[in-house]
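In what follows, structures are represented as structure tokens.
Since every read-out is calculated from the coordinates, none of them should be taken as a lab result. Source: prediction; values computed, not measured. Cβ atoms are built from the backbone, for glycine too; each structure is taken alone.
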Structure 1
């Protein structure tokens, strides 16, 4: 078994664009759940809207900054449409509504009636919307090697995407850190613990929840952009499993923490890559095919989520006294 190659692949996953995208999505979910106590099971819907908003705007001729603004606007409008009738719901009821809303977004995206806009189930090809982003790269053409890692400078899965993705993660972490230590963030944590008590103090709980939903959704839309830059916009790739993986990452790292979502994403994708790579090396194809090994890795993810919720709901960096998993 070539452990050097295996460990290089695992280490590469730690700072891959997909890892950065899921870290961003988990940071947005952290604002929803970790700070405010909103059981949002539709984060993939915000990511898909962000991806579509960016890609469609770029194809229409918008510059990168305008396409990003369109993506943020799409997520904000979706948050308002979703939040106005549902934010008075609590617990499981809100979870059901949000997962249904995300599924509606995915089904609309793959509808044949919108083939000219969204590409339907085939999605939007990456080379149709990446050119303006790639043109902003200061690294030029070719590829660069740093240690055991060699990637292209500016094209798909490049150093440029990695730099942009992790810079956005750093900015989001600073934002969450400031929110946790601000009066606004303390009101959100109060809502998470006992919204009736916060309401009795004269605070508009509904307004604060809406602000948290919009902000976390906006970060989720940025995650969607980072996620599709190395690949295509394909609606079925951003469905229910994506939301559950984001939840696993958040709970693994620790909700209501600054770096928990980032650490959770790194550990999650590195561990998943290790399981799949070692599985392909040691498990004969007569016992388990490559596709089955892929599914086995996802089974491990599901079992991990169950064990986390049961035995360590605060995650690796979380404080059990800070956050209880059972939100009313």
Structure 2
């Protein structure tokens, strides 16, 4: 492992890390990818480190991925779920975290419904903070594993000049924001595509193009990163029905076969099959959805390892 360090003691968002940090995380993840494909998948790198996983919002993929990454690195872990905790009794975020820190925790992985919760925490407590998703703000580890997966799928060590389209519910997506920041830092061109009601106003100020035409955007891009329609965050109707959404913006095998090139299909999961894409697209050879899951463990191992090495 290299002895380079990240420029920051926390991973609060892609906005707060450098291109060099991203490259260091990718290089380290490549080494860990070898580890998780060995017969013995554990290394003792973090055996003196205690990590608290604080999930104030439901999560399956991200939580399991972090827990697996921590176990592979031999860290001690404390798992905390808000639904079964004193948060339900009115305990504040700071009280909850201070109680956990009094158990001598070195690192906190946190998902929280309030944007900026991880930034607030990083100013109040003496532990490395990793943002596992805060409201509709950012989801940095997802963006890093997405970009890492793109590089692997395109067999390149740079995304400079590559065309990446993000489809779907941009308005409610923290993944979209982190992806935009990450892809731009790596020199990719980014285009957003979805119904006008699901594209945030003023998003083009971030230097991204916006399109409302599925076919044209698929023809333009090298990689299609398809986001889930987040019905649980939608307090009003943004489109008439899921059926109508699928007719306009759903990706089918027939549409892909009619393009004059083969593009990479991605999805951060969970997929609404038959809405954002059909099953034959999700399970096709162009899809790297399962590779994203494997890369997620390697990327999270890299981040945990690099942040812990700043402590030592």
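Computed over structures 1, 2, relative contact order in percent (Cα under 8 Å, 6 or more apart) reaches its largest value in 1.
Match the computed value -22000 of helix-only ellipticity at 222 nm (-39500 (n - 2.57) for each DSSP H run of 4 or more, over all residues; to 500) to one of the structures 1, 2, and report its label. Derived from the structure labelled 1. Taking distance in nm of label points 7 Å out along Cα→Cβ at positions 38 and 78 as the criterion, the largest value within structures 1, 2 is that of 2.
Of structures 1, 2, the largest value of distance in nm of label points 7 Å out along Cα→Cβ at positions 22 and 182 belongs to 1. Comparing 1, 2, where is distance in nm of label points 7 Å out along Cα→Cβ at positions 118 and 270 highest? Checked 1, 2; max of distance in nm of label points 7 Å out along Cα→Cβ at positions 118 and 270 sits with 1.
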